[in-house]
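Undergrad: Once you scroll down, you'll see the structures, which are given as structure tokens.
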Structure I
Amino acid sequence: MSDLPSAVLFSCTMNSVRSPMAEGILKHLHGHKIYVDSAGVRKGEIDGFVIEVMDEIGIEISKHNSKTFDDLEDDSFDIVISLSPEAQHKAVEMTRVMACEVEFWNTFDPTIIEGSREIRLDAYRQVRDQLMAKIKTRFPIEAASHV
């Protein structure tokens, strides 16, 4: 079982949907064992549907402050996980001079779904659940107990 990284950055286009979800999930699963942050290529505001679907699974992220790569206080990450193609380009550019692993998890953007409130919430839930499954696989709980 591989050891957990000490610092992970999730990135997406606006740091308002996918990366805050991923940040909240990893913090929820591993607490203070891993430093977790998120950033966007551009700054957006936290999406209300994100707050709602994360609250459904007991993860509070309403106080999330969206930020860009330039706003990061720390850039000493072991892994940068990009959730959108635009963020992947930015992450590769940022890590060119860093000893840092970059992973690309191309993640669907639920904001493009139109329809009723319930149809839109279902799209957000699918993204949340996919991120949860991927994060549990990539950062297994068992690895934390072997540290």
Structure II
Amino acid sequence: MRVDAWKLARERGSIEGNIDAHRLARIADLLAPGPADIAWRVAGAADAEGRAALAVELAGEVMLTCQRCLGGFAWPIRQEGSVLLAASEGELEALDARTDAEVVLAAGPVDPLDLVEDELLLALPFAPRHPADACTLPAGTMTTHRRT
């Protein structure tokens, strides 16, 4: 599905859906097996200066693998972000230089799932782990003891 991002922004329209995050190419390898249903919404907006933008909202939960104990755990997703729209590569570069906001090229129709995937990447931890007291040692792991 591709949408006219400029029309969506101008009319303050919105589109929404659900996706299994395992279907997103840049996300799939970061997830542990298990449910990963993400509800998403992309809505037309404008930034404080009146520039066309899209607001992206995500909600759901994914399973991750703890880097400490290799056990699986649920990671809640509650993410909101926005992106400015650029009509050309030149405008994208100019906006990038003038603002800290994310900017996307919207010279043609935009796939909202690309925006969802980008936002979901931002919502995931760099090194997933649950609290230290929740970790369990994987089967077959040896513990070390200090000699006295």
Structure III
Amino acid sequence: MTYRIQGLDPAPFRSLFQLGDEALRQRRAARVVAAGSGEPCRISLEDAQEGETLILVNHVSQDADTPFRASHAIYVREAAAAAPAFEDVLPPVLASRNISLRAFDRDGMMVQAVLAAAGEGDARIRSLLARPEVTEIHAHTQALGCFLARIERN
């Protein structure tokens, strides 16, 4: 099975960098400075470098009208200008850490979930996509459960 992973569109997040702290709070967001300890940007699909400005914002990652509807905090880097696409290869934020992979069918129901240690993601993704009912997979950080990326059949 081949797959595609694309970062989030930066357009909906651009205006957040112009807002003050109170306006960000009203949008369930906060400005933070990367400590360089693994703040993964959901646009560039790379970890932010120490000192970079980020917005930490609540993001709906699974918008299906099912019990599995989900939102969680994500980081977006101010410097992230474009959302790269990765075909049949993991972006840095998925390849370098332990992840949770949650497989969904076309109705947004979760049909399987697996954990993948750093270096195991590609094989686990292909295994999940071998199931014909799986239409997409959501990758999350293993420890905190933060949404990392959506993986779609290519």
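Undergrad: Of the structures labelled I, II, III, one was used to calculate helix-only ellipticity at 222 nm (-39500 (n - 2.57) for each DSSP H run of 4 or more, over all residues; to 500), giving -3500. Name it.
TA: Considering all the candidates, the number was obtained from III.
Undergrad: As an exercise: distance in nm of label points 7 Å out along Cα→Cβ at positions 28 and 84, calculated from one structure in I, II, III, equals 3.5. Which structure is it?
TA: On the way: I: 2.2; II: 3.5; III: 2.9.
Of the structures listed, the value fits II.
Undergrad: Match the computed value 1.00 of FRET efficiency 1/(1 + (r/R0)^6) of positions 44 and 68 (r between Cβ atoms, R0 = 30 Å, to 0.05) to one of the structures I, II, III, and report its label.
TA: Attributed to the structure labelled I.
Undergrad: Assuming 8.3 is mean projected area of the Cα convex hull in nm² as calculated from a single structure, say which of I, II, III it is.
TA: Clearly, the read-out refers to I.
Undergrad: Let me ask something else. Name the one structure among I, II, III that Kirkwood radius over Cα pairs in Å, for residues 60-115 alone of 14.1 was derived from.
TA: So the calculation was done on II.
Undergrad: Moving on to the next point. Compare Rg/Rh (Cα atoms, Kirkwood Rh), for residues 20-99 alone across structures I, II, III and report the one with the greatest value. Don't skip to the answer; put the middle values down first.
TA: Values: I: 0.96; II: 1.13; III: 1.00.
Structure II gives the largest value of Rg/Rh (Cα atoms, Kirkwood Rh), for residues 20-99 alone among I, II, III.
The numbers here are math on the coordinates, done by the rules we state, and not lab data. This one's a predicted model, so the numbers in the text were calculated from it and none came from an experiment. Cβ atoms are built from the backbone, for glycine too; each structure is taken alone.
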